[in-house]
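Laboratory data are not the source of any read-out in this text; all were calculated from the coordinates shown. What you see is a predicted model; the values in this text were computed from it and never measured. Cβ atoms are built from the backbone, for glycine too; each structure is taken alone.
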Structure I
Amino acid sequence: MNEKSLPNRVLVMNTLAFTVCFAVWTMYGVLAAFLTDAHLLQVDKAQLGWLLGAPILTGSILRLPVGVMADKYGGKPVFIGVMLFSALGVALTSLANTFAQFIACGLLFGVAGAGFAVGIAYTSVYFPKDKQGTVLGIFGVGNAGSAITTLLAPTVLKNLTNNGENLEGWRQLPLLYAAALVVMTVFFALLTKNRKPAEAELKTLADKLKPLRDVRVWRFGVYYFLVFGAFVALAQWLVPYYLNVYGMSLATAGLMASIFSLPSGLIRALGGWASDKFGARTTMYWVLSGCALLFALIVAPRMDIMSPGQGVLADRAGTVVSVAPGEIKVDDHPYKLIVANAEATEGGTMSARGSSLNEGNLILPTQSSWQEPIVKVGQKVKKKELLARGTTHVYFQANVWVFTGIVFLAGIVMGIGKAAVYRHIPDYFPNDVGVVGGLVGVIGGLGGFFCPILFGYLLKLTGLWTSCWLFLAKRPTDNTCQHLGLATQHS
């Protein structure tokens, strides 16, 4: 191999391998949505969260031991092992029928997510410290694998099932993922060369784990829980979100979800550059603040509310002499009424309006009020008696294009944040990137496991799909870290 081109070749192969692993890791985001929508798998929203989280759990908790192995044996053999084991697990998914079987298979092929810790350690040994941010940011582009799944898997499923006529055709999808992993493994084995960190052979396991006593490592993990864990969760959760909230087809929902996940993966390289130039600490503050703002903007759900409004009271006693849609007359005193428009009285509900894709583009909530007589001619009324009942109609479309635009921006911000977190590691732990990166990856990955489950339970309890945004809108600050016992140290 040409030694001069070797670092760049290893970077390219690591990135491609990570992309394939990430696509496999998030496969359930599309497959679970398809199976439940086609009634091939009966699960409630909480169980859906568990299903989406199962692969993420394995890939998360194995990042630390896999990172240790990468430091000890080098990244090449470990990455090959991860991909081959994942290929076996995802192939077995084609045989699953029950919820428990899908959970078990997800736990097996979820090992693919541990490829991140291997790639971080393997990439970092080939490049000097001043390029680590940019290089690890480029490697992180592999997050775009989730976008490949959400973008292509629905169309592949459509073709495999012959537009739904042969639903069992879905079983070929996991086999295609397994084949992709095997092919990637062959190219990876042929085009890379193993290398270990300089001091790896001199360290015992206790020495390798020693950096984990540093509170800074755990602080990085807390941040990564949100910018990476939430990203992984949303990359999958957005598919059923679009299906249910906006009534889209699976293919369209996958396309819309990829608008969030694809830019987030690609922009990660920019996040590495920004962290090198402005500092990872500064970059992270901008990222966390931006996420809090963007998620807060989409907390309000689609709504169509009829509420009591301002009525009309008699200001004197008397007898009703006439009642019309726009006026009530008591003795010789007229009371003007606000008349409802046709939209308010005929089909003004969200169900009558139809899909948001066809009802125009309403950005802000709309509101209309009217008054309806409740008295009859000849009726005697007292002072302060209600003559006409008021009604207020509030409608908020939660426009799909505005929502998608905000989610798109959130994905970009989270992509920058993912690179910013990992930019810290080579500076503070140059010879322990695998171990430290593994633990940070574990904590971050656990966010991808817990968030879909939490989203599912929040949805089940509140009945609101937007409840997930309320949870994510809370921005962690230094005070948050202090409450967790993670005192902030200057970076």
Structure II
Amino acid sequence: MSRQTIACWDIYEFSAQGPSGGNPFLDVSFDAEFSLGNRRIKVPGFYDGDGTYRVRFCPDTTGDWDMRTYSDAEELDGLTDGFTVTEARKGVHGPVRVRNRYHFAYADGTAYKPFGTTCYAWTHQPLEMQAETLKTLETAGFNKIRMGVFPKSYPYNANPALHAIFEKTGPGEAEMDFDRPNPEAFRHFETQIGKLAEMGIEADVILFHPYDRWGYADMSAEQDCRFLKYLAARISAYRNVWWSLANEYDFLLNTKPMELWHRFFHVLEENDHLQHLRSIHNGNPALNYDHRLPWVTHVCIQHWDVKQTPLWRDAYGKPVINDEPEYEGNLYQSWGNISAEELTHRFWITTVRGGYAGHGETYNDPDDLIWWAKGGKLHGEAWKRIKFLRELLEQDVEHGLEPMGSYYAFPFGRISAGMDGENGTRFIYFGEHQPARWTTGLPADGGEYDVDLIDTWAMTIEPAKIVEAHVPPPTRHGNVTRGGVADADFGVELPGRPRLALRIRPRQT
């Protein structure tokens, strides 16, 4: 037996011919066990149509792996194969994991900071538009994209979908057999995920949503779980997959009660051999899922008040990604008409307070070609500033920014400040505030620092003007006298305009 050679974190695939009569999606079981030394990993296979069965596996360790299949169909049972796994290709770091409790890193330890965008139904558009989306993503600076398995029926999303997700039973859009996935649709979806992987972009895959005219949101609980198992079998081997159980899950609670959402998480746990990141997205800001539950890896929410980011960190004890802090655009809905300046502002607040934010662009278009819905081209300005922020963090933040000071204590309830680890680079973002001089949060340890003034909109960086530290005058409160001592080694003079930030870096010796 000749052994195939693949690189670590790439995809090994095995296929075989088996039964095609009846309904193979329901009637035939097909799994495989992968082994390396004493390790044994069970991976579900799947039916890919035309009598073809496949199993996919993403190896995390170099060495000589072996595979054996298990099936209730005689021709698919007991098949064996072997392959050799070599070091990962340059630039391939494996799937993203949680690191340092509130932050992320790739499996090889390389830091990962999510700067994502939203294109809900981009894989359901004409192929030319999908190619345009990928071309835009090449230079936009995003390293994560929220995208739905199912097409979306909503204002600005009225066009037919490229594929039916299940096999058609008639000419109508909703005439499908929900017990028979359409392999062509899934092949296309996974092909686009693979293209994103080669671009270094994580695919945050949304599994359910309420915006439906095809019947996908009304499948039975058993059909929902079979869909999840099938999808996990097909795409879990892609290193860049994240699972988002739903977009606005709480709008589906009438048909999918809370117990079923818990079950969905467990189905993914049981069928995803890489254990990709898992979360779920709310609609009503008051109805967050309980992200403290052990099967949830990180917090995914939508909320306009991004200054609450430290409170969400404290409440859930996990990384916080506010994927919808509202969108840059001019739609009549309030969530889709904030300015580019405001979205950039919310990104800075979220990031410096120890969380991560998501981008979306919702400008009216006569043909409803809106980025947030369908991809294509970006027309706004926030994405450029978000890319600039990502570059700043990539340069200077290794562990992840931790919020400085208490949210409830002045000034940190209003001013945003964060530090990389215990002694790393600090960022202080003033946002709407425009003080003439500042000392709070600056170092007071006698060390040497380089301090830069950042204009977050103009995307400029210049040395800050250092002045003597401010010494507050003594004040008396009862029998206690306070003040008279500087809270930092130095101060910074500011030019008196909003949307400025300071970067304070320990000087390299």
Comparison of I, II - label where mean count of other Cβ atoms within 10 Å over residues 309-316 is highest: II
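Which structure, out of I, II, was mean count of other Cβ atoms within 10 Å over residues 61-68 calculated from, if the result is 15.1?
Numbers: I: 23.2; II: 15.1.
Structure of origin is II.
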With Cα extents along the principal axes in Å computed for every candidate in I, II, 86, 55, 44 is reproduced by structure II
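I have 0.90 for FRET efficiency 1/(1 + (r/R0)^6) of positions 37 and 261 (r between Cβ atoms, R0 = 30 Å, to 0.05), calculated from one of the structures I, II. Which structure is it? Working shown, then result.
Details: I: 0.90; II: 0.20.
This figure was derived from I.
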From I, II, which structure was helix-only ellipticity at 222 nm (-39500 (n - 2.57) for each DSSP H run of 4 or more, over all residues; to 500) = -6000 calculated on? II
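When distance in nm of label points 7 Å out along Cα→Cβ at positions 157 and 469 is calculated, the result is 2.4; to which of the structures I, II does this value belong?
Details: I: 2.4; II: 5.4.
The read-out comes from structure I.
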Assign the value 26, calculated as relative contact order in percent (Cα under 8 Å, 6 or more apart), to the correct structure from I, II. I
